[in-house]
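See the structures that follow.
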Structure I
Amino acid sequence: MTEPEQNEPGSAPVAAEGVLTLEQRIELHGGALSRTERRVADYIVANAERVVFLSALQLAKLTRTSDATVIRTAKALGFTGWPELKHDVGATLMTSTHPAHRLATRITVARETDSTSLLEIVFDEAAERIRETQRSLSAESFDDAVELIGTARTVVTFGLGLSRGVAEYCAVRLRRLGISARTAPHMGFALADDLLLLDRGDVVVLFAPGRLLREVEIVIEHAEAVGASVILVTDTLPPEIGTGVRAVLRAPLSAGGLTGETLTASVVTDALLLSLARRGEERATRTSKILTQLRKKLIGKGRR
C-alpha cells in the first residue's frame, strides 16, 4: 500500500480522487483572471463560511464588482457558474467543519438579517438549488430511470436519514400509478430483512443525499448480486459504483444548510412520477379510479 501524497509546505492541499480544490483552481487559472475576478476569488477563499449564504449579486456588492463578474470568475475557475462554485465550497466545509459550527454560522447570519432579507435569502437558495438540479440532471439518465421503474417487477425505495420520508412518498405515489412498490424502512441490522425478497427484475430507488454510508454499499452490492437494478438519487457521486447502478440522478444539497436536504430529491421524484404517469396513462387512470372507489366505501354515506 502506497503512502498518501504529502503537500509541499505552503502549497494548497492535494485533492482526493484528482479533484482540484478551489485554491488549486485559483493557482492553476489565476493568470487568466482579471483584477476584479481575482478580487472575487480571493474574497471567496478568505470568507468561505459566509459566501455559501450569498447570491451572486450579494457577493458582487461585498466585493465591489458585479454579478456578471462573479459568474465570470466561477467559469474562469472551471465551474459552470456561481451555484456550482458555491456548492463546491459548501461541500468542502461539510467535511472540514463541525456541524455545530456550521449551525452557529447560520444563526449568526440570521441574527444579522431582518425578516424580509432572511426570507429572500432562503427562497433564493431554494430556487437556485432547483435550477442547479435541472441544469445538472442528465436527460438520458432520467429517461433510463423512468424506463427501469416502468418495467420493474417491484420497486423498492430506500432513503438515508431524512430522505426516508421521500422514499416513502415515492413508494405511495408509485402504487397510486399502479406500479408495485414498497419502502425498505430500516437502517442497520434490520435492513437485511428489507432486502431478503429483492430479486431479478426489481428496481431499487436509492435516496442517498450526502455521504454514502455502509447501508448504501450493501444495497448496491446485494442488488447487483441478485440481478436487480439501482437508481441512485444523490448529491455525491461515488468514485466507483457497481454495475447494478443503472441510473444516477443528481440532487444537489444546500451549500449553507439553509434549505432542507430533501428539497431537490423531492422535485426529482415528482418529475419521475409525472413521466411515469404519462408513460402508463391507462394503468394510472385505472388505478386512480379504484383508489377513489375504495375511499368512498371507506368513508360510507352513513358514517359520522
Structure II
Amino acid sequence: MHLVPTSLRYFLEVARTGSISEASERLHVATSAISRQITKLEQEVGAPLFERQPRGMVLSEAGEILAAYARRSALEAEQVLADVHGVEALHRSTVKLASSEGFARDFLPAAITTFREKHPGVRFRLDVTGPAAATQQVKDGTADLSVTYSLGPEEGIKVEYSQQQPVYALMPDDHPLAHREDVELADLLEYPLALMEEGTTIRQLFDVCVALEGLSFEPALVSNYSGALQSFAQLRGGVSLVGPLTVRRRLDADRLAIVPISNPELSRRSMQIQSMARRALPAAVKAFLAHLIEQVGDDLLG
C-alpha cells in the first residue's frame, strides 16, 4: 500500500538515481510511464523540476523544494502505515543512523547499547561515511539522524544538538607534550604527524591554520581511516589530530593523552546531531535523540 502519490514516488526515484531509465529499472515501470508522471508534475507545479545535463537529470531549484516535501511525506507515510498496522511506538522500530567514522567506533555503539537496555525492541542501522555524505543521507531521508562534524549550517537540515568540538592533539601518555596544558601547531613540527585525508573537516581546518601561520608539515601518514592514525600515534610516539568526544572512552585503556591546540582556527567546527528539517520524527527516533544528547553531556563531563 502506498500513501504517497505515484507521481511523487516516480519523481523521487528519478531524483535519487539521476536517470529515468535507471528509475525505470528500480521501480519495474516503463520509462514512458515515468516520463508522463514527471511531465504531469511539472505542469501542476508550473516549473521544470529537472535540468537535463550530460551527467544526468539534476534537480532544479523548484525540484529541490518539491523533493524535500516529497521525502518528508514518504517518511511520514511509512510511520502512518506502521501505526495503522499496530506497531507500538518503541517496539519493532528501526532507527537509521549515519555518522562520520570517529563517532562510530565507540560513542554510537555505547549509546545504542545503553538505549536498548530500556528499549530492547528497537533496532538500529548505522552507515559510516564522510561528514557531508552523512548529512546528505538525512536530507534524502535514508537516515533518520546523522551524528557528524560540521563547519556551518546546511539547508534542509535541522540541528537537533550542537556542541563546539575543538581539535586536540592525540599522543601517547608518555609523550613529551602529553602533560602540557595546551600546544600550538608549531610545537608539533618535530614529531611524526598522522593526518586525515583532504576533504574532512579536521583536515580543512588544519590546512587553513597552517597556511595562515606559514607553517610547513610533511605528514608521516595520511589516511581516510582515523583508527590507523590513532594506532600510528600510539605505537610510534607520533601525534594525530582528533575531536575529544571520539576518543575519550579509549584514552586510559590505550594509554593515550589529548592536549588542546590553542590556534583559534581549530575551534571552528562543531559536533552536530542532525535531522531532516520540518520532519515529524517517529517516537523511537525522538527517544533515541534525547538519549544521544544525554550521552554527549555525560561523555564531555566524564
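Source structure of the calculated read-out (percent of Cα pairs over 21 Å apart, for residues 40-151 alone, 45) within I, II: I. Looking across I, II, the calculation of helix-only ellipticity at 222 nm (-39500 (n - 2.57) for each DSSP H run of 4 or more, over all residues; to 500) that yields -17500 traces back to I. One of I, II was used to compute distance in nm of label points 7 Å out along Cα→Cβ at positions 184 and 224, and the answer was 3.5. Which one was it? Matching structure: II. Can you say which of I, II returns 22 when relative contact order in percent (Cα under 8 Å, 6 or more apart) is computed? Comparing all candidates, it corresponds to II.
Comparing distance in nm of label points 7 Å out along Cα→Cβ at positions 32 and 288 across structures I, II, the highest figure is found for I.
Every number in this text was worked out from the coordinates using simple rules, so none of it is lab data. Predicted model only: the values in this text are computed from it and were never measured. Cβ atoms are built from the backbone, for glycine too; each structure is taken alone.
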